[in-house]
Structure 1
Amino acid sequence: MQALSKIRVKEAKALLSAGLHDGAYYLAGYAVECALKACIAKETRKHEFPDKKRVDDSYTHSLKKLAELAELWKSGQDRSRADPEFARYWDAAQLWSEHSRYRRHSLEEAQQLVEAVDNRSHGVIAWLTLYW
């Protein structure tokens, strides 16, 4: 899932460069979903039979629910208080949903989300890589 998250960011940037805002927006948010699921998967031990409820709960697209399941929600809140730029980026990422694929998005919306996800210093993926 880590590699998939990075691929989705690259694809989002390529789509944005090509003027395909809708796809760029969707894939940028999907990259965050993949990154959160990578954090959840990391907690599963080899040869462990995972908790069924945790597995079932992982089948969601809600970034908030995934962050809670990965036990990163509090970390995100703490980082938001300490880093206003991260707070702005995390807030932008949380506006994404899987339903984004059915909606139109402006150039500005797509640029904002791609930046929020991919910013190397304050972005959402940079934060999540600390937990991979």
Structure 2
Amino acid sequence: MVYKETFWMACDSTEQLRAEYGPFHTRAEAEAEAKKLGFGYLLRYEHLLGENEEIQEVRCIFIELPGAVPAEAEAAPTTLHTRCATCGESAVHDQPWQAEVWADIHEFEHSRHRVRLFEHARGKGLKEIGGWRG
């Protein structure tokens, strides 16, 4: 016999790198919390459980809340993320000069490494800034 277990999360976007808050037992609870946090989406997780309560399938369904302010309309703060494409080392920065200094130091200490720069805004996810080092 297959049993379906459902729980709800409040989330800020549909991107892979998103903030989620929860879980909640009901949609109403998740929706109230999403409004408090300024999140524009709900995420419904459905677990299909088989014998011995083993998860056989997971379904994720995003629901956009009515009246939610689109992420583009918000003055969302952005952070800068640097990541070495060679070794994977990364850091988070508030100012562009901090990212530049981190990249200079990393590439000086590790010859032939290449640092990439990304910007992150809530609700938009990470976006690579190409050609940032000239």
Structure 3
Amino acid sequence: MSKRDVLLDALAATPADLERLVKGLDNTLLIQHPTPDEWSIADALCHLVAVEEQGLARLQLMVAQHSPTISPIYPDTAAHDLSQPPAAMLANFRQARQAMLAFLRELKAGDWQVTAVHPTQGKLSIRFLVQHHVAK
């Protein structure tokens, strides 16, 4: 099994892992903020969907253009739709992750070395970004 396969397997496992973690939790608990400055579980789920969508857009840009500049991904709690039921949040994440996986599985081995420039982290490859995505 290649390192690329290990990364793809880890990405593929995440939706089921998240579903197991929130299974049986009361909706009130999911939207509860531990402290005023901390995110709720629902905030975290919404953020994961946004990161997945923005991350895929970055990777697509990297393949389409030669060494583009990519923007940092900042959390935006104002964009979180906490009125959604947890099942919808999880379904949104699963769908976004499947789109990411479909894109990554179509890449040729050399495409994983394609780079972009991040304003604070410098030159980053697709492989690095996927590894970072798995680690977070």
Going by mean count of other Cβ atoms within 10 Å over residues 43-50, which of structures 1, 2, 3 comes out largest?
3
Comparing 1, 2, 3, where is mean projected area of the Cα convex hull in nm² highest?
2
Given a value of 3, 11, 13, 12, 10, 13, 16, 12, 6, 2, 1, 0 for P(r) over Cα pairs in 5 Å bins from 0, in percent, for residues 27-98 alone, point me to the structure among 1, 2, 3 it was derived from.
2
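No value in this document is a laboratory result; all are computed from the given coordinates. Being a predicted model, the structure only gives us computed values, none of them experimental. Cβ atoms are built from the backbone, for glycine too; each structure is taken alone.
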